[in-house]
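Only the coordinates and a few stated rules stand behind these numbers; no lab work does. The shown structure was predicted, so the numbers you read here are calculated from the model rather than taken from an experiment. Cβ atoms are built from the backbone, for glycine too; each structure is taken alone.
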Structure I
Amino acid sequence: MLDRVDSNHVETAGRTTRPAGLLEAMRERTKTLHVTAERTGVVAELLRGRGTVRAYALLLRNLLPVYEALEAELVRHQASPVVGLTVRPELHRCPAIKADLAALDASDLPLLPEAIAYVRAIQEAGSGSGHPLLAHAYTRYLGDLSGGQIIKKILARSLELQPEALSFYEFPAITDIPRFKTEYREALEQAGSAMTEHDSVVEEAATAFQLNITLSQALQSAAGLGR
């Protein structure tokens, strides 16, 4: 009987057995944080159809440097036998975010301190072996391919946004998103099997979720929502 998943070890019948897969360990560690992320901040407002065009633009403005940092660090480690398994250019979001901001004519929007802190955390994750970057790729990209698709439909309906303002949630180079997600999860598992720093990567996933939550709450306030 499975009692619990603690970090990345499976405990059964009171004894520790083999480490769980990286994906399972990250999923278990961030389960509660995932729920919190969907229920708080600007993300919750958008999901409830209570967002504004400015709130969406503000979200994109603050996510752009986050993705710039993540994608630069991933590419820098693309020769790594671990991180390189998850470097997929078709996931890169920077050009799409820039296109959306141009379509929204979003200028003079503030870059919040919480976004700067998020960028610094990603840059720190990219130092050394860069293995903690796996946690940030897991958090952001799988979220974009899953919940992001729901947000896209809500934004199109609630804010009457045209497709050219929703490029962030479009992946033209990926023809089959469900299949791609399966392949990407498999790549994360392979990366986990090729490294030893499971605990630090799993904890980095929790950090990534918390950074997202903190930024989302700050964006909610900056956009004047939820008052």
Structure II
Amino acid sequence: MIRVILTDIEGTTSSISFVHDVLFPYAAEHMADFVKDAYQSSTDVSEQLDAVAEVSGVDRDDTDGLVDVLLGWIREDRKETSLKTLQGMLWQKGYQEGAFKGHVYPDAADYLQRWHDRGLRLFVYSSGSVKAQKLIFGFSEAGDLTPFFSGYFDTRVGGKKEPESYRTILNELGVEASSVLFLSDVEAELEAAEASGMKTVWLVRDADKPDSHRPVAANFAEVDAVLQAR
């Protein structure tokens, strides 16, 4: 029996366009000023810049060079934890100032509440930082959805296409793999979750449903139909 739902965000609960057309451009526009303003005053920012310097090979004191690296990573949509953490800090400012609200599909907002009220435990696993995850749900167009979630995972547990990442999540949750349903729009992520023993549903929102051995859903109402059938 499914007792836990682990969900992706981009393309699953929320539109890909919101991330790429709103959040990424906002981070790119404000990253240089943010880093330079916080360079000496923020320990949290300094720690992330240490990581950027270590990964990129750019001198730690070359602030302009580090910013260039970060902007390049944004363009690449690189899944680098230090970038995701800095983006989360920046997006917090944007959300709090009302520059944008988090996009969550109405069906996702509806069923997240229904599943929570039904006693299912809900968790997020996204390449975006935990801070960014809490922001998109906390400042969503549907209001604050964070009370529905029991926890969040990001790339600190590993890459989303790696089976070991899902085993790490299972160990942290302390549950049987067969009791967890993972939702994503990326087939390689579903395959990795299945390798750990998790059940999966493939979200395909804006295209024809592919032939697949796993359940495929166009929205969360169809995911719920899969849940009810198990």
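Miscellaneous remarks
- Computing mean count of other Cβ atoms within 10 Å over residues 138-145 across structures I, II gives 21.2 for structure I.
- Per relative contact order in percent (Cα under 8 Å, 6 or more apart), the highest-valued of structures I, II: I
- Given -19500 for helix-only ellipticity at 222 nm (-39500 (n - 2.57) for each DSSP H run of 4 or more, over all residues; to 500), calculated: source structure among I, II: I
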